[in-house]
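A.B. asks: Structures for review follow.
Each reported figure results from applying straightforward, stated rules to the coordinates on display, with no laboratory input. Since we're looking at a predicted model, the values are computed, not measured. Cβ atoms are built from the backbone, for glycine too; each structure is taken alone.
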Structure P
Amino acid sequence: MFETLLNNWIAYTAGLDPLKLYGGALLGIAGILLLMRLFCGCRAKRVIAYSTEGGKVIVNRSAIVELVQSACAQIESVSKPRVSIRIRRGIPHFQVRLKLASGGRLRDVESSLQEHLREALTQNLGIEQLGNIDVIATGFRSERIKRLSEDDSGE
């Protein structure tokens, strides 16, 4: 079967003009690379904080992740934050995925976290232009259940 397909392919390409053959192959490869770029979720390794006359000031992704994790640690009802950074038109956009404690209110957490992150990213790391900071609740962390012993129940 493979041999038949190969013979058919050789017969088909033998009649084509080399320019059309190689041009089509290059166009196909370029299309595949474009699709990979669009859909593979390429992560930013570095973010340009700002530019000066002397050059650019660049912040590593790990520094941003560390800053977001420390900001989340300051909010009592947030745990297990994960950060993804995307650069669109030179502006970093952030997604913060987190677990919320059972007593936590998502609206309060979202507003305080976004406010704190915007302030920290601009003041501490010097990032001048910030895009969206999306907060995504991935789950809820329940409180530990306290069992009543027979002595505590009053019997």
Structure Q
Amino acid sequence: MKSLKVISVLLVCIFFSAAVAICAQEQNTINILEQLSQELERGKVVTPREWRAIKNPIRNMLNQGATREDLRNMLEDLSRKDLRGRDLENTVNAVNDLVNKGENPKEAGNIVSQAAHAAQAQGLKGKDLAAKVHEAVGQRKQELEKTQKMKQEGKGRGVNKGKK
């Protein structure tokens, strides 16, 4: 009976600790979002309307391990390339999709920045530049999916070998 009480107390403590950690993480994310919003709007990197459109994917990327600096750098880079409005929103959503597929957030930002630089070097602007960035993100997503599929097939073969 005594051990049951001890186990119950431990489980409650673990649950409470997890709940506190989750709340602290969310509060940290909210603070980072607020700081980032202020920095970007003050620097005229994004408009308040653009920020509202990209806030949720940015929040997700923060929760996936992206840093405020990485996200700010990516958005500043896209702004310098004149990616605005719907094009900016679509690009940020594409980066978020890439992060959701398992790409490192910093690497996802680098892919976007490199694609934007290459497109600008070709003289592309606006929708054409955004299309090139989406193309690069799409290619990387396909590579990630192919890698994940190969890993799954490899695990499946390992299981089958053990059964034979």
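A.B. asks: Have a look at P, Q and say which one yields -30000 for helix-only ellipticity at 222 nm (-39500 (n - 2.57) for each DSSP H run of 4 or more, over all residues; to 500), as calculated.
C.D. replies: Q
A.B. asks: Quick check on the output: 1.38 is Cα Rg over 2.2 N^0.38 Å, derived from one of P, Q. Which one produced it?
C.D. replies: Considering all the candidates, the number was obtained from Q.
A.B. asks: Thinking only about distance in nm of label points 7 Å out along Cα→Cβ at positions 95 and 127, which of P, Q has the largest value?
C.D. replies: Structure Q comes out on top.
A.B. asks: Between P, Q, which one scores greatest on distance in nm of label points 7 Å out along Cα→Cβ at positions 47 and 79?
C.D. replies: The structure with the largest value is P.
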